[in-house]
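What follows is a set of structures to go through.
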Structure 1
Amino acid sequence: MKTDHVIEYLVTWLRTYCDDALMQGFVVGVSGGIDSAVTSTLCARTGKKVILLNMPIRQAQDQFNRAAHHIAWLSENYPQTSGMTIDLTQPFEAIERTLPRDIQDGLTMANTRARLRMLTLYAVASHFRLLVVGTGNKVEDYGIGFFTKYGDGGGDIAPIADLMKTEVYEIARSLGISAAILEAPPTDGLWEDNRSDESQIGATYPELEWAMRYEEGLEKPAVLTPRQQQVLAIFRRFREANRHKMMPIPCARIPDHLR
């Protein structure tokens, strides 16, 4: 990949889209992970107004610190960029007190965290006339659908949607993203036990990228190893279960003879 050219292309794409939409700039949720770090840095490079949100909900301290340090680094280097910390722990706890206890399983409440952050991003975006920038990459969001519908999957634009996770890391190194973020195990940050993406999925991102290429016919080994067979099964299971997230919302069409 021609990393520098890709960076230049994405920065220009972001700037042009913002101008065409008659908006003032961008708002990005910064998690302390690689995807939001790259996305927010690309936005900062446009020269447009950028607001970076750190939105902890009982967050692991290392995740919060990585996000805060990244926001500080961008704010120091790009004058039009600023950060906000909006602690969503109390609103989340209010939701816990409001929802019936018998529906508050782990996954439901993890997704609720993501949707509360999405609500906050759009509140800030609406006030300042900004675009909410999605941080999903190709294999995670568009391969296996590993995101929360109307949560971290919500956004107005998706600048890194055509980059594999390994390519996001390549871009990150060229952008000067901190070693702390580069070396941190990928996590969605939605669970209080700080579980990693790999522990939830059962495969690494390079393995999932291989499976995605295999399914697209771009890589066809003569014989699959037992691990490759296992990874393919994981990829297919997630993709099928999460297909509804990656497809347009089904719309019922009334037949002409019923009108």
Structure 2
Amino acid sequence: MDQFFDTFLNWEYIWQVFPDLLKTGLLNTLILAVTSALIGTVLGMVLAVMGLSTKIWLRWPARVYTDIFRGLPAILTILVIGQGLGTLARDVVGTNPYPLGILALSLIAAAYIGEIFRSGIQSVDKGQLEAARALGMSYSKAMLLVIIPQGVRRVLPALVNQFIALIKDSSLVYFLGLLSEQRELFRIGQDLAANTGNLSPLVAAGFVYLVITVPLTHLVNYIDKKLRTGRKVRADDPGEDELDLVASGKVVS
């Protein structure tokens, strides 16, 4: 046990690495995760709409893209884009691998988020679309204003879960050889662990990951509970019959 605590819970090394973890690693991890999540969400919605299209030339590319990026290991995708495309994109990003790391994470996230959106949209009752079309809406307008908002609302917990996974996947970007000021949590912990021969800095980095992901996990549970239970009806809330009378102008409040 003494050897275990000295290897994984050496407080001297933990306190030594914490300033860099909070000042540099945490910021870069959040930049990687949040930026990739935003880009991945936009691309994922495009993939979901394409996957639900009745046109095969839209549906099949979305299906192939999703199968490839969900099937490949994340580290392979990051290496192919970060190192393989690095020479092609050198005129745009220079030798900085940071943007390519964000691009790789975004493309991976888009494949998963696209499937989340697609399942949420498909879960909406078909009668909603038929009712919107009966009111004179076009198919695209009905999808945009009626179906997609309901589908997104149903998959919010799954989206937060995907963001948690993206935070952890951001640690793989260190394979691209980030600059000193671009290091994320895992790279900072690994660097000190390599210099000292002790794994306590990696444990400290894992603790910071927990500080980020545990509150998000409870947020997922809270959102899921709110979506399942809905708004509680108070005793003084007007009933459906009264609301109908107010809407028809027969009752003046």
Assign the value 14.6, calculated as mean count of other Cβ atoms within 10 Å over residues 63-70, to the correct structure from 1, 2.
2
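So Cα extents along the principal axes in Å, computed for just one structure, reads 78, 51, 30; which one of 1, 2 is that?
Values: 1: 54, 50, 49; 2: 78, 51, 30.
Only structure 2 yields this read-out.
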Which structure, out of 1, 2, was log10 I(q)/I(0) by the Debye sum over Cα atoms at q = 0.17, 0.18, 0.23 Å⁻¹, for residues 135-214 alone derived from, given a value of -0.73, -0.83, -1.32?
1
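Matching task: 20 is the computed value of relative contact order in percent (Cα under 8 Å, 6 or more apart). Pick the structure from 1, 2.
Working: 1: 20; 2: 29.
The read-out comes from structure 1.
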Among 1, 2, structure where helix-only ellipticity at 222 nm (-39500 (n - 2.57) for each DSSP H run of 4 or more, over all residues; to 500) as derived comes to -22500
2
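Read-outs: derived from the displayed coordinates by stated rules, not from any lab. Everything numeric here is computed off the predicted structure, so don't read it as measured data. Cβ atoms are built from the backbone, for glycine too; each structure is taken alone.
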